[in-house]
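Read through the structures below before going on.
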Structure P
Amino acid sequence: MLMLSRLLEPRIEAAYALLRVVVGLMFAFHGLQILFGVLTEFRPPAGSQIWFGGLIELATGLAIAAGAFTAWAAFLASGTMAIAYVQFHWKLALGAKFFPAVNQGELALLYAVLFLFVACRGAGRWSVDRVRAGSAGASGHG
């Protein structure tokens, strides 16, 4: 265990940046699918709740991937996915529908929790927020 820690610990910032970029781009792509029908037939009406969700996904996903206004973008994305999970997946049902694997809400719930972590953690070392702050201690909480 100690040997693995020594190997991985110096790479924490790189792993976090990779996580932030990948999850941000995945989220942004889902927003593209909703807004522009990329690789899907589904296109909600402009101005609908799902359309606004797609707009939030695209904008916050790109911001999170770039590490720009990270805490704010991730907090908004987390709340959006929490609402999506409760409203479209869980629907306050009891019994088997309570479980994400049954109500097909695993991804929405995972995004909600992961983005909450990103909002708390901030942008990290390799980010636009770090460049904007111009200091070694930029967390992206501004």
Structure Q
Amino acid sequence: MSGGENCRTAEGISPRPTVLLVDDEPLIQWSLGEAIREAGYPVQLAGSAADTRRVLVRLVPGPLVVILDLRLPDVVDLSLLQMLRLRRPDAPVLVLSAWASADTAADALAAGATRVMKKPFDVASVVAAVDDASRAARAAYTC
């Protein structure tokens, strides 16, 4: 049995991943959160590394996609990305940052990020990246 086969619904469909949106800017949480919900994904919001840890503990088991801003009030390095990769190696992490230099992007990818996108961003492009990551999350998650 591969990936998420043992997690299919009675109709044979893998559950849609939850999207954990980690950003401290309320406007980004609102605009991306709404667009991702409209695309059919459940969304959980976190505004800091501490919030992210709390949300991860409360999440119902299932496929997960993370959108992560690298600069948060309580972390400005790759430590939260590294923690996410350790706790949820099955979850693709999309990094979204205004501060993503070429070196930072390379470091984030080396630390396990699936993709690095710069702010400002096109909402439709981020939703498309979530759709792509969703396929990987469904395949990688095992119950």
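Computed from the coordinates by the stated procedures, all read-outs in this text should not be read as laboratory data. Since the structure is predicted, the reported quantities are computational estimates derived from the model, not experimental observations. Cβ atoms are built from the backbone, for glycine too; each structure is taken alone.
Suppose you compute mean count of other Cβ atoms within 10 Å over residues 57-64 for every structure in P, Q: which one lands on 23.0? Computed on structure P.
Tell me which of P, Q gives -12500 when you compute helix-only ellipticity at 222 nm (-39500 (n - 2.57) for each DSSP H run of 4 or more, over all residues; to 500).
Attributed to the structure labelled Q.
Which one of P, Q has Rg/Rh (Cα atoms, Kirkwood Rh), as calculated from the coordinates, equal to 0.95? Only one of P, Q returns 0.95 for Rg/Rh (Cα atoms, Kirkwood Rh), namely Q. Quick check: 30 is what I get for relative contact order in percent (Cα under 8 Å, 6 or more apart), calculated from one of P, Q. Which structure matches? The correct label is Q.
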